[in-house]
Structure 1
Amino acid sequence: MIQIKTLASGSKGNCYHVTDGSTSLLLEAGIPFKNIRRKLDFQTSDIEGCLITHEHLDHCKAVSDVMRAGIDVYISEGTTKQIEATGHRIKTIKSKESFKIGTWTIMPFDVEHDVSEPLGFLLVNQAGEKLLFATDTYYIRYKFKGLTHLLLECNYSMDILNEKIAEGSLDSFRKKRLIRSHFSLENVKEFLKANDLSKVQEIHLLHLSDSNSDEGRFKREIQELTGKLVIV
């Protein structure tokens, strides 16, 4: 049974802990490792790997300390070069080339963000449960069957951005950057409509913008659309 714990989500740092009861993983390491340890009640010795999506510090800040703690870091070559990561704990991975960590089989896939070689991940355990993790992307070109758990960025909504533009608290450059680098509520909905949700147990909405989102509204609208348990 998959268990998911959000340790941090948002522009100040992102980190999630997932386990299927046999193998524990970190998704992202965007907060200090001492904070990761504290949030996991100092139970980090069983973590068998850390998956990193891209080079922005709110996703990879603690990579060096994670490796120093004896945890392998799985990361694209493009991201590795950008953060200048070295050492035997760095495991370079490629889009559409699956690999295994313990009881998980993981398929990286390319996403759309303004960085070098960003990735999303599909994680499948031995029980056949499928966890999709995608953040910091404005679009997902792939469709997935049999998903049971989704961790999806839902950063902003277009109407909130337009209101901010109208009132002068958001400039057009910032709006354009958000639209070309982050997943909007509207695009999340389209992605969910395009995919098989019949087996989905949980949908986690991640990386909500501090100023361009509405937690209660986003949760309500995704619940109404899917009929699934939504966690923000």
Structure 2
Amino acid sequence: MKTDSSGTSAIPVITIDGPTASGKGTIAQRVADHLGWHALDSGALYRLTALAVQQAGGDGSDEQQAAEQARRLDARFGAGLIQLNGQDVTRLIRQEAIGSLASRVAAWPAVRAALLARQQDFRQAPGLVADGRDMGTVVFPDASLKIFLDADVLVRAERRHKQLRDKGISANLDDLLNDLRLRDARDRDRAHAPLVAAAGAVTIDSSRIGVDQVVDQVLDLWRSRGSAHGPA
């Protein structure tokens, strides 16, 4: 893949933004695997920051403390594992408490600024599929294809409930539903980089369709809209 004078801006990017538990992480990884591209789970960086804040004794209410943890984040990704300070935290950062704290931490502008360049560094040839809340609006505004993946909040809560039960983790559906509603409100209403569909994004509602169908839709869109940027 050729790059222009800016170094990386000719490398194609597909962004998949959406609310918590809409399935964007699964979809992004599947699309990346199909295309042979890199994948960025930006939510993992915020969860890692939240975990670092928690381990430092914070609760996410101090913007500067959270931003300092984000700047110093010693994170490693590889072989299906996520490490923080050399410790395998792959499962730990997926806990609901960490996800809720990550939503609070992510509302701080200083935290988002601290993680911006780290996310952009994932843009490497032959291409990148990035999922998150502001991938198409802030991190990769020049993305070749932008997707906004949505789903009804009750459907998302039921999916999350099933995921947790399948992992042997006890969870209450009503509590999950309330938590998702709080996260949605926090993500959509924050002053800095709120959760919105990027200009030109294609919205896909996954409430009544499965993963395979969503992946096929994204790949079809890439072939029709993004093929000029590289092979599908």
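Observations on the model:
- Source structure of the calculated read-out (P(r) over Cα pairs in 10 Å bins from 0, in percent, for residues 72-183 alone, 13, 35, 30, 16, 5, 0) within 1, 2: 1.
- If mean projected area of the Cα convex hull in nm², for residues 144-215 alone is computed and equals 6.1, the structure in 1, 2: 2
- Computed over structures 1, 2, distance in nm of label points 7 Å out along Cα→Cβ at positions 120 and 152 reaches its largest value in 2.
- Structure responsible for -7500, with helix-only ellipticity at 222 nm (-39500 (n - 2.57) for each DSSP H run of 4 or more, over all residues; to 500) calculated and labels 1, 2 on offer: 1
- With distance in nm of label points 7 Å out along Cα→Cβ at positions 128 and 224 derived as 3.5, matching label from 1, 2: 1
- For 1.2 (distance in nm of label points 7 Å out along Cα→Cβ at positions 32 and 48, calculated) the corresponding structure among 1, 2: 2
- Distance in nm of label points 7 Å out along Cα→Cβ at positions 88 and 112 - structure with the largest value, from 1, 2: 1
- Highest-scoring entry among 1, 2, by mean count of other Cβ atoms within 10 Å over residues 16-23, is 2.
- Entry that produces 14 once relative contact order in percent (Cα under 8 Å, 6 or more apart) is calculated, selected from 1, 2: 1
- Answer label among 1, 2 for the case where distance in nm of label points 7 Å out along Cα→Cβ at positions 8 and 192, calculated from the coordinates, equals 2.0: 2
Throughout, read-outs are computed from the coordinates displayed, never taken from laboratory work. Note that the structure is predicted; figures quoted are calculated from it, not measured. Cβ atoms are built from the backbone, for glycine too; each structure is taken alone.
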